[in-house]
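These are the structures in question, set out in turn.
Readers should treat all values here as calculations from the given coordinates under stated rules, not as data from a laboratory. Since we're looking at a predicted model, the values are computed, not measured. Cβ atoms are built from the backbone, for glycine too; each structure is taken alone.
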Structure P
Amino acid sequence: MTTKTLLLFLLPVISAFIGWFTNWVAVKMLFHPRTPKKILGITFQGIFPKRQQQFAQQLGRTVAGELLHFRDIAAQMTDPAAIKALMPGIETHIDGFLNERIKEKIPMLAMFLSDGVTAMIKTGLLEEIEVMLPNIISEYAGSLEEKIDIERMVTEKVAAFSSDRLEALLMAVMSKELRFVELIGGVLGFVIGLLQLAITLV
């Protein structure tokens with residue numbers, strides 16, 4: 001087999017390497033170079049580092065507008081099951097107040113509180129708290145929505161990410177897909193090489 005024939009049959013392998021390498025470079029250029037670099041008068045910079053501010057703003061708008069609402073949080077917290085889950089802790093605090101701290105804070109009143117009266121007060125307080133908690137939580141969530149700018153918070157956090165941190169975050173989500181892109185480049189390159197070989201032989 002001559003060198004020319006050998007190179008001819010290596011064409012699919014060479015094409016596969018070129019296809020893989022081209023896609024590998026394209027994936028790397030999503031994140032590198034991190035800072036603008038001039039090569040032959042042309043400025044190069046990774047897509048994500050270059051567009052980090054725009055990415056942060058869009059993510060902030062998405063989170064604030066579609067993903068996170070205080071009213072949704074309030075709805076979860078005011079669910080009857082959630083309120084029931086809070087009551088044992090509240091009951092413990094009320095027990096501590098009625099049985100111990102009230103003697104320190106209002107000793108004269110404590111002298112007239114029998115166990116039966118204390119139990120009645122405790123029951124009344126627990127019932128009242130269970131009724132008013134949903135309203136308090138809803139009102140507080142409403143006030144938080146006015147005071148806390150979720151869009152600004154998310155935008156500032158993402159914009160402040162280092163390039164390394166941003167790359168690590170995105171790679172944690174997209175690493176399999178990006179490797180698949182590289183692999184597809186190799187596969188397509190190999191197929192194109194086979195076609196070129198077939199055309200040449202024919």
Structure Q
Amino acid sequence: MKFCPHCASPLVHRIPKGDDKLRFCCDACNTIQYQNPKNVVGTLPVQGDRVLLCKRAIEPRRGKWTLPAGFMENGESSLEGAIRETHEEAGARIQVDDNSLYTLFNLPAINQMYFFFRAELIDLEAEPGFETETIALFSEAEIPWNEIAFPVVRCTLEHYFRDVNTGHFPVRMFDVLHGDDRTITTQLISHSRSTAS
């Protein structure tokens with residue numbers, strides 16, 4: 001970031017008074033440009049004993065399978081965003097209840113947070129969105145585990161199929177710690193909170 005979006009003056013990278021982090025500051029109009037984590041929201045849509053997955057038609061991880069998810073938009077709640085993304089990517093209508101938050105992932109190395117909500121699949125329209133090559137319903141035995149796009153998706157699916165056996169779906173929060181080389185290798189630190197489903 002080089003110029004102030006308010007007055008077009010050059011920005012200075014410094015720690016503002018009363019702060020403890022470097023920020024882009026405009027000395028001409030005294031505004032501070034805060035850069036905050038991005039929220040990714042999605043669902044784990046199920047129908048009977050099967051889960052809906054989307055095969056990605058875009059990078060990153062084109063051709064790999066994922067849960068329907070994407071970045072939140074301004075003016076919407078996390079759940080509204082997850083429902084919207086599910087329809088946009090999978091052409092699916094879902095039903096979600098108030099206790100549907102299932103997994104939350106903190107990824108501080110890339111300044112992102114992921115939220116997945118459990119959902120019941122109502123129906124599928126004929127066409128998935130342009131970011132999705134195809135969609136399919138999978139039982140646990142059918143899931144292409146080696147073709148899952150992201151560790152957060154794999155982790156969510158693994159916990160879901162374990163929880164199905166007990167009928168208890170606690171909300172889980174994870175810290176995803178990337179190695180120094182920023183590879184896909186991750187460490188998931190669970191902070192489970194027991195809640196009734």
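Can you spot which of P, Q the value 0.00 was calculated from, given it is FRET efficiency 1/(1 + (r/R0)^6) of positions 131 and 171 (r between Cβ atoms, R0 = 25 Å, to 0.05)? Attributed to the structure labelled P.
Suppose you compute helix-only ellipticity at 222 nm (-39500 (n - 2.57) for each DSSP H run of 4 or more, over all residues; to 500) for every structure in P, Q: which one lands on -5000? Clearly, the read-out refers to Q. Ranked by mean projected area of the Cα convex hull in nm², for residues 43-90 alone, structures P, Q are led by P, which has the greatest value. If Rg/Rh (Cα atoms, Kirkwood Rh), for residues 35-122 alone comes out at 0.96 when worked out from the coordinates, which of P, Q was used? Only one of P, Q returns 0.96 for Rg/Rh (Cα atoms, Kirkwood Rh), for residues 35-122 alone, namely Q. With Kirkwood radius over Cα pairs in Å coming out at 18.5, pick the structure among P, Q it was computed from. Going through each structure in turn, the value belongs to Q. When mean count of other Cβ atoms within 10 Å over residues 115-122 is computed for each of P, Q, the one that comes out at 12.2 is P. Comparison across structures P, Q (criterion: relative contact order in percent (Cα under 8 Å, 6 or more apart)) gives the highest value for P.
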